[in-house]
1. By the measure FRET efficiency 1/(1 + (r/R0)^6) of positions 96 and 216 (r between Cβ atoms, R0 = 35 Å, to 0.05), tell me the structure among 1, 2 with the highest figure.
2. For Kirkwood radius over Cα pairs in Å, find whichever of 1, 2 sits highest and give me its label.
3. When percent of Cα pairs over 18 Å apart, for residues 128-199 alone is computed for each of 1, 2, which one produces 54?
4. When helix-only ellipticity at 222 nm (-39500 (n - 2.57) for each DSSP H run of 4 or more, over all residues; to 500) is calculated, the result is -20000; to which of the structures 1, 2 does this value belong?
5. Say we calculate mean count of other Cβ atoms within 10 Å over residues 88-95 for every structure; which of 1, 2 gives the highest result?
6. Computing volume of the Cα convex hull per residue in Å³, for residues 32-119 alone for each of 1, 2, which one ends up highest?
7. Who wins on distance in nm of label points 7 Å out along Cα→Cβ at positions 184 and 280 among 1, 2, i.e. which is largest?
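Quick note: the coordinates plus some simple rules give every number you see, no bench work behind them. Just so it is clear, the model here is predicted, and its values are computed rather than measured. Cβ atoms are built from the backbone, for glycine too; each structure is taken alone.
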Structure 1
Amino acid sequence: MDKKISLDLAQQHYYLQIPSVSQQPLFSSVFAYDALLHSLEQHPDVELYGYCLFPHALHLLVLSHKAPSTWLEAWLMSYNQWHQETSGGSGYLFDDEHIHQVLIQPRYLCKALRHIHYLPVKSRLCSSPEQFLYSSYQDYIGTQDTGVDTKPLLAELSPHYGQRLRRFHDFMAVSNMEADSNFNVGNHDYYLALADNHYLTQARATYQAQYKPILESEHLQTWQRCIQILSQHHNLPSEYWLGIQRHHSLPDAHFILAWMFVKVAKGPLYVASKQLGIDEATLKLKINSVKLHHPNAYLRYIAQSWNTTTA
């Protein structure tokens, strides 16, 4: 699972699987479920197509108008802060290392929704999907409204409005024939995606065609801003962050800089490679290994420093 690559494309559907840290409860009361769903409903960058909320994990089916990396972490941080303020708890709720975003080709969306609705049944929490309180099943049959956009998938099940509810019941009455792994990690050999190769090629090409390259001078300004922020918050001169000197307690400071520039500031890898004099393949491996050598809390602190300074 961990060997597959997450795709981070705008205007795509994703099945998001978000666990808590060490089975920590995500909801302090029944009102917390509503608060989380309301915050997602109000979010401008995402449309919610389905969900199943467990005490220790979120399962969301969404249309992401922007790349998930631009909104997901901030949204989770916002809920985490709300949780702390209302429950008196402390610490970070979500297990970032095990969050999975599986890109879903549109023709698989209904099956992905059925997979999500059947999760409580497979966990033996109930005998049928409609019995579980904290899922979007009731939205689809019209007995609750928690901000789920039901129209696209109901229209996919039946083009005739009057037949959609019956068709939904019929569709949900039978569990998926596909293996759960197809939904949890996708059916692609290299990417976390439930899609065919042709669709992925088109999706990636379309996203890249819409991307407007920024002048390298602007990238260099971002690079310098990263150095300034790290220097100010760690009281270390720029030589350490550029790898010119090594600090005994932070020997990989230049890789932390590259991680911040690429992962947090969303700068291109080639600029970091050029500035540090390290080939892109090696630098990419070093950036990916930063999370293995530094606590999540420390990396979130760096990310928050960037977000606060550049807001």
Structure 2
Amino acid sequence: GLDSLVLGEGQILAQVKTTHKLGQQHKGIGRLLNRLFKQAITAGKRVRTETSIGTGAVSISSAAVELAQQKVETLYGTSLTPYKIAIIGAGKMSRLLVKHLLAKGAVDISILNRSTKRAEELAKAFPKADLKLDSLSDMMTVVAQSDIVFTSTGATEPLLTRSNLEGVLQTSQSLMLIDISVPRNVAADVDELETVHSFNVDDLKAVVAQNQESRRKMAMEAEELLYEEVEAFDIWWRSLETVSTISSLRSKVETIREQELEKALSRLGSEFAEKHQEVIEALTRGIVNKILHDPMVQLRAQQDIETRRLAMESLQMLFNLDNGKQAI
């Protein structure tokens, strides 16, 4: 997500995971690509857990919800859960508002829209949420009952003004208005009301810019982690040239084991062989595995290219191995 439009966008990692899963299901990923996907996913997880690049709103809708959360935490020391929230509008931005509000713990959310059908479509996208749907004609009644109101419509004139708010708000009633519409849905004169706190797109852009700058700093830390994962993949990739030699060595030793075991069992007689074959088989396999373990581990772990190649050539010569390369 370091090269995405939204720096550190979490959806990029999710898309990589989905692609990897689909590739495995359809058998379209070989050994090398499978390892590369796994390394990339590991890198992505490390970046998100070891840095703060995924935190902080970087879109207007997420910034709007983050701002609301910050204000209630600062003023009242609570989360969004106990507050009555209204969203005027049922378009794409309103859908994103609902998504971010639910993620922050909001539970009492009302959607107001001129088109009932569009509001119902929005509600269907969040089947587990108990969203209330209201007509735009009931707007002032719902606003008067709300603590926080988000506006996101295509209206060319302000929907909320000082005059219509004065007509429904109680004297000491506090109301937060967050307008993410362009042009504005909330008139500038609402700020003249002492208990009304309004914010618009300009305020939100400042939040986004601050978070983007923070993410850019986090990206420098993320790059260091990515270099580590690239190096880990490179070490594994370079070790693949040992696969052919290791496979040939194991195959040759296994062939010798089977031949010698067959000779020994024939000398011991059929009665003894039938009774003890499984034990002797396990014994010989165990001996072979223990003898081969250290050479194989050392060969794979050798990072110096020239040293590793010399070791492979030595094994091939000493054991008279077929050094034909296998496909990866």
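1. Comparing 1, 2 by FRET efficiency 1/(1 + (r/R0)^6) of positions 96 and 216 (r between Cβ atoms, R0 = 35 Å, to 0.05), the maximum is at 2.
2. Values: 1: 21.4; 2: 25.7.
Across 1, 2, Kirkwood radius over Cα pairs in Å peaks for 2.
3. Working: 1: 54; 2: 35.
Computing percent of Cα pairs over 18 Å apart, for residues 128-199 alone on every structure in 1, 2 gives 54 only for 1.
4. 2
5. Structure 2 gives the largest value of mean count of other Cβ atoms within 10 Å over residues 88-95 among 1, 2.
6. On the way: 1: 102; 2: 138.
That would be structure 2.
7. Evaluating distance in nm of label points 7 Å out along Cα→Cβ at positions 184 and 280 on every structure, the highest lands on 2.
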